[in-house]
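Asker: Structures for review follow.
Nothing in this text is a laboratory measurement; each read-out follows from the coordinates by a stated rule. On a predicted model such as this, the values are computed, not experimentally measured, just so you know. Cβ atoms are built from the backbone, for glycine too; each structure is taken alone.
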Structure P
Amino acid sequence: MSLEQRINEDMKAAMKSGDKTKLDTIRLLRAAIIEFNKSGTGATMSEDDEQTILNREAKKRREALDLYRQSNRSELIEKGEQELAIIMEYLPKQLTEQEIQETISTIIAELGVTEMKDAGKVMGAAMKQLRGKAEGTTVQNIVKSLLQ
């Protein structure tokens, strides 16, 4: 089942159950999918495109949560966390920091990188391999710590 089909099915279920937060979040995801489909490229949505859309929406929620926490907006923090949890249901299981660190260590060894100036090479390979399974800032922090 494609992401679009799954979203449509979940939207119907959310409407029937009356879960407003889930319904609103699913509608946002559906709008992002529709926007992609109407982009004019004529391409059909691939798994990578689906992952990109979900990661972009999750990142928006994380950034909003940071702002809400800085402003001590508890009602918005709770809603944002619920929205993020709903989006995360559609993403693959996220790796732990230990798993990410092991993967990056392997990549560093394969590339033979020893200096911080080559962090870009490691980041490129790591994000390609960890796409959808790890947040970019987490990967970046681990790469920096391993290369120092």
Structure Q
Amino acid sequence: MEESGGYIMFMGEYHHNIDDKGRIVLPRDFRKTDEKIVVTRGLEQCLYLYTMEEWEKVVSKLNKLPFTKKDARTFMRSFFAGATVCEFDKNGRINITSPLVGYAGLTKECVIIGVNDRIEIWDEVLFNKFMNENASKMESIAENLFGVSDEAL
């Protein structure tokens, strides 16, 4: 976790185990003392974790979606129904609810990654599969997103 001008940026990859009770230790770099964190369903079958400040920004954006659109209602149901506020215990663990553990397919070995404004938790097998499936596409993805060749990055 890097702090710059009040903005928190998460980055890095860590490997931790989730226990039978749904508890997982978040890396020290991803924890702030006494900070609560929101855990919810992410995309690609992972979990998204937000600081309370970032969660409020996400909620503000989602509140602007028109409730008359079916896609907006569907997304918001999934996103908010799974959301839960977690607190760190004295060992730096959070307790992930069983519906979220099931959604993400978390068994034992997990990968925790920093993705700028959020943290993601993946089942290790699913994360490796995702990365392997997308490895050969990274140059083309970068070009499509940034309109530049890989030399500019």
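Asker: Thinking of P, Q, which structure, once helix-only ellipticity at 222 nm (-39500 (n - 2.57) for each DSSP H run of 4 or more, over all residues; to 500) is computed, gives back -10000?
Answerer: The value was obtained from structure Q.
Asker: Any idea which of P, Q comes out highest on relative contact order in percent (Cα under 8 Å, 6 or more apart)? Present the calculation step by step, with values, prior to reporting the outcome.
Answerer: Details: P: 19; Q: 32.
Comparing P, Q, the top value of relative contact order in percent (Cα under 8 Å, 6 or more apart) belongs to Q.
Asker: With FRET efficiency 1/(1 + (r/R0)^6) of positions 59 and 139 (r between Cβ atoms, R0 = 30 Å, to 0.05) computed per structure, which member of P, Q shows the largest figure? The partial results should precede the final answer.
Answerer: On the way: P: 1.00; Q: 0.30.
Once FRET efficiency 1/(1 + (r/R0)^6) of positions 59 and 139 (r between Cβ atoms, R0 = 30 Å, to 0.05) is tallied for P, Q, the winner is P.
Asker: Still on this structure, please answer the following. Kindly point out which one of P, Q the value 32, 20, 13 was derived from, the read-out being semi-axes √(5λ) of the Cα gyration tensor in Å.
Answerer: Label of the source structure: P.
Asker: For structures P, Q, calculate distance in nm of label points 7 Å out along Cα→Cβ at positions 35 and 67 and state which one comes out highest. Each step should come with its number before you reach the end.
Answerer: Working: P: 1.4; Q: 3.2.
Evaluating distance in nm of label points 7 Å out along Cα→Cβ at positions 35 and 67 on every structure, the highest lands on Q.
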